[in-house]
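A.B. asks: Please find the structures below.
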Structure I
Amino acid sequence: MSHEELLQLDPLIHAPIRLAILSILCTVDNANFTFLKDSINVTDGNLSAHLTKLQEAGYIDIQKTFRDKKPLTLCSVTGAGRKAFQNYLEHIQRFVESQKHDVK
């Protein structure tokens, strides 16, 4: 894989926090805001900004509800998000494999 191909990684997913968000959401049905914040160790504002970018891209759904009169924000990955994440992982895997061959 060439340097140019590596630069074609989806920049929306490549950001570390968004990569962490999608990594979590692809393994569960949904995750609440607090769980994501604690798992990734980010501030409310930082997580909110990254979730908004993923939502605007159509990669995640965000549902705001209430549980016991307290706000509850649930996030889940969409089909498009799952596909984009899978493509990202495949791209990275091809890069890693090409590097192994270059080292030998």
Structure II
Amino acid sequence: METYIRINKSNVVEFINTTPFDPREGLGMSREELDQQGKFVSSIPEPNTPLGQRAIPMYNPDTNSVYYKYETVPLKTEKRVELMEKAINAILINQMKGDM
């Protein structure tokens, strides 16, 4: 089943509809009308987003497929403190194991 997407001038996917022709969830347009405003792709992969990054869906016109570009997102202070505390605790535990 095809998925309908709309992209901007930089090929960033800005809109996704997995059921474009569904009577209830669809867009109420013909394939020809939709082709004028966007693209059809066979599938959209799930992002594999590392900690501290966000996935931006991108369209590749050469392969007519969607891929992800990852951008770093600054962590909130609370999350940074939590990660530092975990790292410090891990170091202390490893030192204590070495002393035994």
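Each reported figure results from applying straightforward, stated rules to the coordinates on display, with no laboratory input. Small disclaimer: the values here were computed from a predicted structure and weren't measured. Cβ atoms are built from the backbone, for glycine too; each structure is taken alone.
A.B. asks: Consider the structures I, II: one of them gives -0.48, -0.72, -0.77 for log10 I(q)/I(0) by the Debye sum over Cα atoms at q = 0.10, 0.15, 0.16 Å⁻¹ as calculated from the coordinates. Say which.
C.D. replies: It traces back to II.
A.B. asks: Suppose you compute distance in nm of label points 7 Å out along Cα→Cβ at positions 43 and 67 for every structure in I, II: which one lands on 2.6?
C.D. replies: Corresponding structure: I.
A.B. asks: Supply the structure label, taken from I, II, corresponding to log10 I(q)/I(0) by the Debye sum over Cα atoms at q = 0.23, 0.28, 0.35, 0.36 Å⁻¹, for residues 19-58 alone with the calculated value -0.73, -1.08, -1.36, -1.36.
C.D. replies: Attributed to the structure labelled I.
A.B. asks: Then there is this: If helix-only ellipticity at 222 nm (-39500 (n - 2.57) for each DSSP H run of 4 or more, over all residues; to 500) comes out at -18500 when worked out from the coordinates, which of I, II was used?
C.D. replies: Here the read-out was taken from I.
A.B. asks: Here's something else I'd like to know. If P(r) over Cα pairs in 10 Å bins from 0, in percent, for residues 27-82 alone is computed to be 23, 57, 19, 1, which of I, II is the source?
C.D. replies: Label of the source structure: I.
A.B. asks: Ranked by relative contact order in percent (Cα under 8 Å, 6 or more apart), which of I, II sits at the highest value?
C.D. replies: Greatest value across I, II: structure I.
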